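Each structure below appears as structure tokens.
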Structure I
Amino acid sequence: MVNLIAWLLRIAVFVILAVFASKNSQPVMLQYYLDKSIELPLSAALLIFFALGILLTLLFTGRGNSDTEN
């Protein structure tokens, strides 16, 4: 039963994120050093920076390391 609830929650989150991505598909220009830039859909840019935030959090808090003790 818990497995069914977990899958229903995953499906609901996926649907919400898919609707969010479709509503935010306008392109944005990301500018970085040396006058370089890239154009991405807003939803892709948000997903990239969200993933980078998770990665940095795991790296700096040590929760991703198997060598640390609980």
Structure II
Amino acid sequence: MAQVTIYLPTDVLEAARKCAGQQNRSLSAWVSALVRDATTTEWPESLVDLLHTGAGNLVEPYDPPPEAVHDFR
């Protein structure tokens, strides 16, 4: 695993440590997850399957035609 040194303002570092602690993660794991989420371009497999095969239980909602519209002047 590679090591990286970053420089953060004290207030940003404190906020990052707090967020990591709230998620019961180390600061490294928390930052890694942020970078992974920001750089991941893959779609969930279930969505890809739906787009490719049209499989799924999607139902077209009822959409009646609009009624006549009266001028409100």
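Supply the structure label, taken from I, II, corresponding to helix-only ellipticity at 222 nm (-39500 (n - 2.57) for each DSSP H run of 4 or more, over all residues; to 500) with the calculated value -15000. Value -15000 for helix-only ellipticity at 222 nm (-39500 (n - 2.57) for each DSSP H run of 4 or more, over all residues; to 500) corresponds to II out of I, II. If you line up I, II by FRET efficiency 1/(1 + (r/R0)^6) of positions 9 and 57 (r between Cβ atoms, R0 = 30 Å, to 0.05), the top spot, with the largest value, goes to I. Could you tell me which structure in I, II was used to calculate volume of the Cα convex hull per residue in Å³ as 292? The correct label is II.
None of the figures in this text is laboratory data; all of them are computed from the coordinates on show. Just so you know, these numbers come straight off a predicted model, no measurement behind them. Cβ atoms are built from the backbone, for glycine too; each structure is taken alone.
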